[in-house]
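In what follows, structures are represented as structure tokens.
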Structure 1
């Protein structure tokens with residue numbers, strides 16, 4: 001059975017800025033699927049982000065594009081292999097121009113179940129939640 005992949009199609013205001021942001025996280029751009037309208041960012045072997053300039057994004061849907069600067073449209077939770085990796089990714093996101101959202105109550109709930117998570121918002125307002133779940137041995 002072939003493995004499955006997920007492609008998150010994200011509308012962006014400035015393709016170069018968004019591309020630079022995600023490259024600053026250590027993710028690579030696949031040039032084969034990148035042009036003036038889109039950039040394919042490879043998160044891992046099975047997850048890619050398609051950064052699409054808004055006029056091009058509109059060709060995929062007749063519905064309005066969410067204003068992610070004003071409201072959350074989706075939460076992108078990304079499971080990582082350690083709490084350190086969560087902190088490193090979030091630190092890189094902040095250094096690249098992202099912002100951090102801190103929810104003290106949520107962090108307390110996560111700690112009770114052995115989870116370490118952070119939240120950052122990219123320059124286009126897309127909401128990311130890297131996390132690590134410490135499973136009992």
Structure 2
């Protein structure tokens with residue numbers, strides 16, 4: 001049952017990251033695409049905005065795919081989840097939500113912190129039996 005639980009966590013969190021990446025990159029799911037997201041990044045001082053949006057979108061898209069699949073989790077989990085996925089959450093906390101406090105009702109970092117904890121937790125515990133890593137290692 002542990003592996004089923006880890007699979008559910010990986011799929012939900014990973015696919016949410018894929019969606020966030022698609023919002024930034026392609027404007028899907030109500031997102032603003034590279035140009036709109038890039039403009040927003042510029043407005044909060046992250047320049048060049050389109051490049052930052054591209055890097056954030058690619059990190060979320062590919063990091064989310066890898067996380068959902070359980071790809072490279074045991075050996076490179078901290079590097080992959082920590083830099084690709086968790087790194088975007090740390091930046092979101094520092095640059096956007098941190099000044100608003102914890103609670104998401106005040107545009108705080110509660111959601112970002114939750115995603116950060118889940119990605120690092122899975123990276124440290126491993127992806128479970130139902131993961132691509134099972135076949136690779």
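Observations, loosely collected:
- A value of 0.95 for FRET efficiency 1/(1 + (r/R0)^6) of positions 3 and 27 (r between Cβ atoms, R0 = 30 Å, to 0.05), calculated from one of 1, 2, originates in structure 1.
- With percent of Cα pairs over 14 Å apart, for residues 35-90 alone computed over the structures 1, 2, the top value is the one for 1, the highest of the group.
- Origin of the derived value -7500 (helix-only ellipticity at 222 nm (-39500 (n - 2.57) for each DSSP H run of 4 or more, over all residues; to 500); candidates 1, 2): 1
- Distance in nm of label points 7 Å out along Cα→Cβ at positions 67 and 99 derived as 1.5 - corresponding label from 1, 2: 1
- Between structures 1, 2, the greatest calculated value of FRET efficiency 1/(1 + (r/R0)^6) of positions 19 and 107 (r between Cβ atoms, R0 = 30 Å, to 0.05) is seen in 2.
- Set 1, 2, criterion FRET efficiency 1/(1 + (r/R0)^6) of positions 43 and 123 (r between Cβ atoms, R0 = 30 Å, to 0.05): the highest-scoring structure is 1.
Coordinate-derived values only; no laboratory data. From a predicted model like this one, the values you see are computed outputs, not experimental measurements. Cβ atoms are built from the backbone, for glycine too; each structure is taken alone.
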